[in-house]
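Below are structures written as structure tokens.
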Structure 1
Amino acid sequence: MAARGEFSSRLGFILAAAGSAVGLGNIWGFPTQVAGNGGAAFVLVYLILAFVLAYPVLMAELLIGRSARSNMVEALGGLSKKPWPSLFGLAGIITVSLILSFYAIVGGWMFSFFADSTLKLVQIDSASEWITSFSTTRNLVFCGIFMLLTGYIVIGGVKAGIEKWSVRLMPTLILLIIGLIVYVSTLPGAIEGWKAYLVPDFKQILNPDLLISAMGQAFFSMSLGVGTMLIYGSYMSKSENLPSIGAAVALVDIGIAVLAGMLIIPAMYVALASGVEIFSESGALIAGDKLIFTVLPDLFSRIEGAGLFVSCIFFALMTIAALTSSISMLEVPVAYLVENKKISRKIAVIIVTMIIFSLSTIIIFNFGALFGLVITVTTEYSQPLLGLFLCLFTGWLWHRNEILKELKLGFENAEHSLFWKIWPVYVKFICPLIIAFMFLRSIF
């Protein structure tokens, strides 16, 4: 069997792990959560909870992965020296595969709008109606293209695939966001958007719904619970200081979410000033797919001269955000096949890509019944329960001395650090209670 892959640099790992965390939810979910939950008050609560809740779970995954140097199934079974935790590893692989099956459909939509804008830029618009309309054929074609792109990157392995492309895609993503922020801020109506985003309504800061929303956003925005951070951690050098590298990943993820808000909210108010409706019947800002595929394209079409170019850049940005997450999701089941079933990486990628595309096809042909159901089951039920298990595993099943030994490999004075004085207690008691509370509240 070939030597196991490893990230060649600290920057490569940070960009790859942050890329996994930075997905479409950060760019279209976070900004509208902010606008609907007290503006800067939500941002403040989110920043606090990202480090109080999400960061400790992120550290648990990175520690498990780097210590075990294996996929989620082998890691949980090996470190606990018990067979049953491996079942949670399998559940993680199934969950992440189901998440990717619907994520690939959405990624395909992003790529289709990017293709449409690009073709219109070179004055080819004969296929525009088919490319941007919701149809089974269009969904299948672009979902397939998106999965091929994802598979192509993952076939390259850790250094030549995931790291190489993350180091290219993530800086491009950040530059595109900043460029669009600067441009949108010069348009009429942008100032109102900045006010909606940045002016805090501190009366809402203790609103239970705001707290739950911020906790959910903090937890789910970092791709926690399904093994993506665990598998990336397993490819990390033993000489790295885990608490600081984990903090860097969290900061990049949070930073890009905040940047996305600086783009999306002002853009929505620019759309309002241009005559586009941005509020739903309930008075809330339009969010989700309607925001991305109706409100913003309508805005781009009204910008004279630069509209098509801005549209092209925006959907390139959305496609990159989707890709950086999808490659980490695909790597989870691929690593399992390579390490447990001794299948070559290329064959493993082909098998998993075909399976996930088959699942996507089933969803596409039964869109009304399955699309929302798969999202709910995976992100609202399976993912938090797996995150809860990883906390319990790290706090109760994995021996504390073994965790400290792993931590000290890249952090000599770990036992005297503030991190070691706080984190074990957090991950053992506080995180499980918060995640369990979040989960129960989302149900009842």
Structure 2
Amino acid sequence: MDAFAYTPDLHCESHPLRHLAERFGTPTYIYSRATLEGHYDRLAAAFAELHPLICFSVKSCPNIHIGRILAERGSGMDVVSGGELHRALLAGTPPERIVYAGVGKTQTEIDAALRARIAYFNIESEPEFETIASIARRLNIRTRGALRINPDVDPRTHAYTSTGKRDSKFGVDIGRAVRFFETYGRDDFLKLDALHLHIGSPVYEVAPYIDAIQKALALIDKLAARHFTVSTLDLGGGFGADYETARSPLAADYAAAIVPLLRDRAAKGLKVILEPGRSIAANAGVLLTRVLYVKDGWGAGPDGAPVPKKFIICDAGMNTLLRPALYSAFHFVWPVAPGPNFIPERRAQAQSMPGLERCDVVGPICESSDFLAKDRFLPPMKQGDLLAVFTAGAYGMSMASTYNSHGLPAEVLVEGASTRLIRRRQAIADLVAPEQF
């Protein structure tokens, strides 16, 4: 289970978050090693029959200390830039466990990945294949490629994170795949022997995966009839995380639908790659923020009439956690010390407790889109109180910015009885240092 609990104040494993706030300040991302490892282990166990290469999606949580924990557990890494490749290698990931995706790989990045001897390039287009093959030939380094196909499957997620439709910038339309192999499938330096899928994220249903995999398997058979062997199928990631309630399928639920589709193929030698990110990291992290001011304001009631509302102004905002502003994403927000009558057993129940106030939880940024939560019901808050923004371990720190010249937050890892700083808070001097040369 996730190692964040109210006993009665919010703890991460055995550590009160108020103590972590006193020691490390705010805003700060707090990660639980036990939760991170637990989610990884459950995913690995669920898909064990397929013996997959699990490549953690570095973009979801790029801290090298997090990467090192997973690499030590046997995880590979899914990278999408030269910076992420560098992080994966610093984390101790064996290069043969690294796959490289992304539509805009530069020649410098491709060169570095070839010299590192990574496992696969996920190929996004014809000109990208030609570029990688050309550089590989110049360096006299042989490598492998997985053609990323768009199966035109609707993952029923946010439009900005739907990546497997025909109109996506990612990959190639599945109808072009045979022609792609006929054109490039016999290259001496870039061996095209795999397919890659990534339909979107978060995907809360298993049906889109079934649809995408069935289309990929039909394509593998069609390619085999033309004497092209696909030895590896990369299913991508996108498995959901629990942002609101127990809505997300468990790893075992995804596996129950996916493993039967691939069992016979895997037994005959088909290798499977998974690229999970948020399903491992999201619930392993919370964002800890402090209330700066509480301001009276107005909102709209169900009938449109004005109703009183509080603005809870915090030291974390869209610069610290962008998902609410970018996607209108929901994150459960609750006080670290909610008082004796406000201990939510379940997140859905928290909004119906007596004595709550309608609030917008907002940050210090000069944008109307700067919010962490809107029209939420919270216990009465006051200046100096601490709030926890849950399920913030994925796409939190990785999307943080220095907008309005606010420094990046700190990151802290809780490991049983110990805690340690895994990224120091960015100081003002750090902000201006690149400009002073």
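Figure out for me which of the structures 1, 2 the number 0.99 belongs to, where Rg/Rh (Cα atoms, Kirkwood Rh), for residues 151-286 alone was derived from the coordinates. Structure of origin is 2. With relative contact order in percent (Cα under 8 Å, 6 or more apart) coming out at 19, pick the structure among 1, 2 it was computed from. Answer for the origin of the read-out: 2. Upon calculation of log10 I(q)/I(0) by the Debye sum over Cα atoms at q = 0.07, 0.13 Å⁻¹ from the atomic coordinates, which of the structures 1, 2 produces -0.33, -1.18? Derived from the structure labelled 1. Could you tell me which structure in 1, 2 was used to calculate FRET efficiency 1/(1 + (r/R0)^6) of positions 231 and 319 (r between Cβ atoms, R0 = 41 Å, to 0.05) as 0.40? That value comes from structure 2. Consider the structures 1, 2: one of them gives 20.2 for mean count of other Cβ atoms within 10 Å over residues 359-366 as calculated from the coordinates. Say which. Considering all the candidates, the number was obtained from 2. Across the set 1, 2, distance in nm of label points 7 Å out along Cα→Cβ at positions 215 and 279 reaches its highest value in structure 1. With helix-only ellipticity at 222 nm (-39500 (n - 2.57) for each DSSP H run of 4 or more, over all residues; to 500) coming out at -22500, pick the structure among 1, 2 it was computed from. Checking each candidate, the match is 1. Quick check on the output: 0.00 is FRET efficiency 1/(1 + (r/R0)^6) of positions 183 and 375 (r between Cβ atoms, R0 = 25 Å, to 0.05), derived from one of 1, 2. Which one produced it? The read-out was computed on structure 2.
Every number here is computed from the coordinates shown, using simple stated rules; none is lab data. Because the structure is predicted, anything quoted here is derived from the model rather than measured. Cβ atoms are built from the backbone, for glycine too; each structure is taken alone.
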